[in-house]
Structure P
Amino acid sequence: MKSPFPYSNDNKRYHTLAFHNLQAYGGRVCKATVSAGLSCPNIDGLKGTGGCVFCARTRETRSVAEQFAAEKARILAKYPSARIMLYYAQNSNTYCSPETLSGMLREAETLGAFAVSVATRPDCLDADKARILAECPLPLTVELGLQTVHDRTAETLNRCHSYADFLEGYRLLKAHDIRVCVHIINGLPNETAEMMLETARTLGRLRPDGVKIHSLHVLRGTRLHEMYQNGEYTPLEKDVYVDITARQLELLPPETVIERVTGDGDKSLLAAPRWSMDKIAVLGGIDRRLADLDTYQGRRFGDEAIG
């Protein structure tokens, strides 16, 4: 059945990344995920230690070039005509000198990437880094970790930055006309459904270029895993996650690209929620919930945006 949502060419009732890539680039774009070997200010002691409670730190010994070659081969074996985006994903990829950041962007171009995505924290940006990002010769997205607009939750997560810090970093990027995709997580400790909806509602008013949504993953070896084992944390059930995510989509502007509505935790480390491993079931559940509610992305989005 054709969707009533205008940013769709199938039955989806939200603005998928596949639709965006088709409209913007004429076809499939896939991410080659690499690590640049950088850290975070809540890991190395600048702001805190231990990292976020949900973060399982892994060590990558291969060079970026070796990682990219392996990822490219994997992608093209499945999608021979895909364009490849190099994705600096692990930790905070602007937590470095401007010269290092510039070198990372040049390397993406040298390796033949079609585009580049840089994941970072909002408090790891400044005017020099924003300028370097804006001068990237490839199509660029900065993936900015927010997770929640609620500072008390952020403290529980050991984020070591506030929502005000997020706004400062976000506005710095947008002042340089940089495409920004914001990450939020559902099922954070002690958050109610209304708190999760408030995160989406508040974020929507900023009109971000993209949003990624997923459930909180409990990975073995993390502080969150200890909380889970001690009964201090209980993950969302699948049906609850599906309902909240569908209602969050109503609050986000229709032009915002929804780059993810569920995530893949490392299966070798994932303790909970195990339902998140069945990505097709989660995606299908969200599609059905939107159809059952006869709703779609942006249905409840307000006209007034935060400047």
Structure Q
Amino acid sequence: MKEVQRQTRSYLMALFNGQGINPRTDLGQNFLIDVNLIEYVVRHAELGPADVALEVGSGTGGMTTFLAAEAAKVISIEIDPNMYRLASLATEGLHNVTLLNKDILKNKNNLDPDIVNLIRQQVASVPNGRLKLVANLPYSVATPVISNLMASDLPWKRMVVTIQWELGLKMAAEPGDSNYGALSVWMQSQSSVRILKKLGPKVFWPRPRVDSAIVSVWRDDKLASRIDDRAFFLDFVRKLFHHRRKLLRSVLVGMFRKQLEKTEIDSLLAELGMAGDIRAEQMEVAELIRLSNRFVQALGSSREILDETE
């Protein structure tokens, strides 16, 4: 393993001063300065010779070198040219590391297709290859990175990431919880979500103004197999929770006003044994999947992006 420089606060401050640069708050740059926590994240990813580790937010390369020692290959992505330069120095000579100076997102709803193709190629080059997202995710992109990776057809198996504490609560929330929403449903419909550890601001430099969490997400294909149309389901729950406190029937009537009559929606709810006066925020993940699947059947080949309610 390449010798790792302990990424302490004093080390990073000296490094940045020497380079004449500062952390960029607009990119959510907060660096883990506790090497034990970096090791904790990597250890819980359970990397091995069949794994391609995906890191979003290389930073100075502090975690990248740990990933390279455990995984078959590492794809590390850094949008900031200054950080890319520092990470390149830290990973010099590590032949299983591919470092990219790019944005992983094409837009908020899509990963960059070139990066997706590279990931697919790297995974295919490893016998029984599988993908794991292991990263100290910048707060600004954590939600779209996680959600879009789950929506992709990439063979990801696990995510172990540091994210904002409130985002972790949303991912793991249950019905009736104020944090329960479309992201909770989307994540739990296809995976097992567990908050491993809560982190205070002092383990980062610069210190963020909020707490963070280390979260583990296990893919569960058996759960996902219940969903008849994943793209429709994602759009469906996003629209439902956009009006989370409105009555279910009212929201559905608005969403499908161009495709279905009110009486058809009433019949559909009655068939499923669901009351129209409940709210999306009260519904279990399995119930929402059943509801989505029934609308997929009712709409047939005519289903498309749903209308917003008025």
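Rule-based calculations on the coordinates, nothing more; no lab input. In this text, all values refer to a predicted model and were calculated from it rather than measured experimentally. Cβ atoms are built from the backbone, for glycine too; each structure is taken alone.
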Practice prompt. Work out which structure the value 15.9 belongs to, where mean count of other Cβ atoms within 10 Å over residues 206-213 was derived from one of P, Q.
Written response: Q
Worksheet item: Given structures P, Q, which gives the highest value for mean count of other Cβ atoms within 10 Å over residues 134-141?
Response: Q
Discussion item. Between P, Q, which one scores greatest on percent of Cα pairs over 32 Å apart?
Written reply: Q
Practice prompt. Consider the structures P, Q: one of them gives 14 for relative contact order in percent (Cα under 8 Å, 6 or more apart) as calculated from the coordinates. Say which.
Written response: Q
Worksheet item: So distance in nm of label points 7 Å out along Cα→Cβ at positions 86 and 230, computed for just one structure, reads 3.5; which one of P, Q is that?
Response: Q
Worksheet entry | Structure with the greatest value (metric mean count of other Cβ atoms within 10 Å over residues 54-61, set P, Q) | Q
